[in-house]
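Listed next: structures, encoded as structure tokens.
No value in this document is a laboratory result; all are computed from the given coordinates. Here the structure is a predicted model, which is why all the values come from computation and not from measurement.
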Structure I
Amino acid sequence: MFITSELVQAFPHAPATLEADKGGTLRMVDGNVTGEFTDLVPKKHIAMKRQFKPWLEGHFATITLTFVGKNGETELCMKGQSIPAPEEERTWRGWQRYYFEGIKQTFGCGTHLF
């Protein structure tokens, strides 16, 4: 869901282009999010450096998504580093709205956020 262009365009309802390989680029949400994949093990682990358009030019945060199978379900652990302090809350709300809620509405996947 996080490395296929067609799926990544579906849940935030915005254009996206991805090169889902280590070192591959990403451009999402109408170009408001750009970056590159720094590590990628499908169905296990995705690490990327990303920049949100309003941030200072050249400032990237590191986002790591780890997928863990538990009792027939998949648990997603997300870690964000180097997000500008004034942008932390806005970034989390954006992930909730455009990613987690978008995935739930588009694909019917349930979510429990904690």
Structure II
Amino acid sequence: MANAHNSHAEGNHGSVKSYVIGFILSVILTAIPFGLVMFPSMPKDITIMIVVALAVIQVVVHLVYFLHMDRSAEQRSNVSTFLFTAMVIALLVGLSLWIMFSIHTSMMAK
């Protein structure tokens, strides 16, 4: 009975190989934007888009390699909880920015 519990607990954790892959990808996805910002060679708009895209990719890398979120049945509730939380945060931030922008334009119209 103890072996069944231990094997189930070990199934949720990643291997050393997956942690190393996640770490290397995280370092690469951090070094590229750092280099783009420290040594500007592109227009600001393109640099910002690249940095944001690499940030989103890095979030996915952290979710997959460190938090072990995947499409398996065991992780379905965790993934749905994460997606709901991300949606609520996006709505709160997006709508707050929209309200502040609307107030700003209304106040500046005078």
Structure III
Amino acid sequence: MTNPHSQLNELIAHLAALTEILALDTHSHWGTHFRNCLSIARALAGSRYDADELTGLACSVMSVYGGMGSFNDYAPWQNGRFIVGMESLDEASNRVYMAARAIRLRNATDVG
């Protein structure tokens, strides 16, 4: 079974990478959401947290994926051009989602 601390550290690493990429688009509001999640994740890593707090973080991260107007619809374009440096956005985004999902699934199976 995967260690929750290592799962949190993995999520932190992926969130940090994604926020760096999103910082290239100064007009996007998505960076704010993921920076907030990163801040919460780092605070949890430096404290004694419980499964509910970790699940809450994972749910917050995942909440912007899916549906119309979601992060999945985000296109890194400015002035009619693709923003240079955003080539790895999809991969970074997917890693964040999968790391949050793994935390959520682990905690769901630990209950009961």
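I have 12.9, 43 for Rg and Dmax of the Cα atoms in Å, for residues 33-72 alone, calculated from one of the structures I, II, III. Which structure is it?
Answer for the origin of the read-out: I.
Quick check on the output: 12, 25, 29, 21, 9, 4, 1, 0 is P(r) over Cα pairs in 10 Å bins from 0, in percent, derived from one of I, II, III. Which one produced it? Intermediate results must be reported in sequence, preceding the final value.
On the way: I: 13, 48, 35, 4, 0; II: 12, 25, 29, 21, 9, 4, 1, 0; III: 14, 47, 28, 10, 2, 0.
Only one of I, II, III returns 12, 25, 29, 21, 9, 4, 1, 0 for P(r) over Cα pairs in 10 Å bins from 0, in percent, namely II.
Given a computed value of 38 for relative contact order in percent (Cα under 8 Å, 6 or more apart), which structure among I, II, III does it belong to? Intermediate values should be presented prior to the final figure.
Details: I: 16; II: 27; III: 38.
That value comes from structure III.
If helix-only ellipticity at 222 nm (-39500 (n - 2.57) for each DSSP H run of 4 or more, over all residues; to 500) is calculated from each of I, II, III, which structure is the one that comes out at -4000? Don't skip to the answer; put the middle values down first.
Working: I: -4000; II: -26500; III: -20500.
Attributed to the structure labelled I.
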